[in-house]
Structure I
Amino acid sequence: MRSESVSLRRLGPLTNRSLVGAVALTVALQILLVALPVTRDLLGLEPLDATHWGFAIALALACLAFVDIDKAILRRAPMHR
């Protein structure tokens, strides 16, 4: 978490280039591991259909939303002012 009180919307999601690069590399590697038959067979993975990809993306976005909601609650807390 880059800031305990400032939301991702206010900070800007692309302002930390190192983090953006690390996330992009991680996502690309995960997609390759699941999409390529050789790595799927090697690791015993199953290909994901569109529904499962959508679920994974929705879950990741929900995590971001919950963190921003938590920050908003903490900003309003009397002891945080």
Structure II
Amino acid sequence: MDQKQPEQSFEVLFSFECEQNGRSYMAYTDHSVDENGAERVFAARYAEDGQKVEPVDSQQEWEMIRDILEGIQSNLDGAQKEE
């Protein structure tokens, strides 16, 4: 860890493995909110042993992650309407 950077805490929301490329991904949050009051969610690739986290660097990966996040949000919205 870089001694110049303060330690930060994050909560992993979910993780998944992409069958097409064999990579593992996670979505996480630091519970901060954006200017619209929505909780910020981030994404990263990670090694199977969980020791190395890498940034998502391709547009194709971002689109896949966005689609998954939108699907999860849609399911959550539908479940809330049923309550």
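Taken together, the values in this text are just the output of simple stated rules run on the coordinates, not laboratory data. All values reported here derive from a predicted model rather than from experimental measurement.
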Given structures I, II, which gives the highest value for relative contact order in percent (Cα under 8 Å, 6 or more apart)?
I
Where does the value -10000 come from, among I, II, when helix-only ellipticity at 222 nm (-39500 (n - 2.57) for each DSSP H run of 4 or more, over all residues; to 500) is the thing being computed?
II
Determine which structure produced the value 17.2, 55 for Rg and Dmax of the Cα atoms in Å, calculated from the coordinates; the candidates are I, II.
I
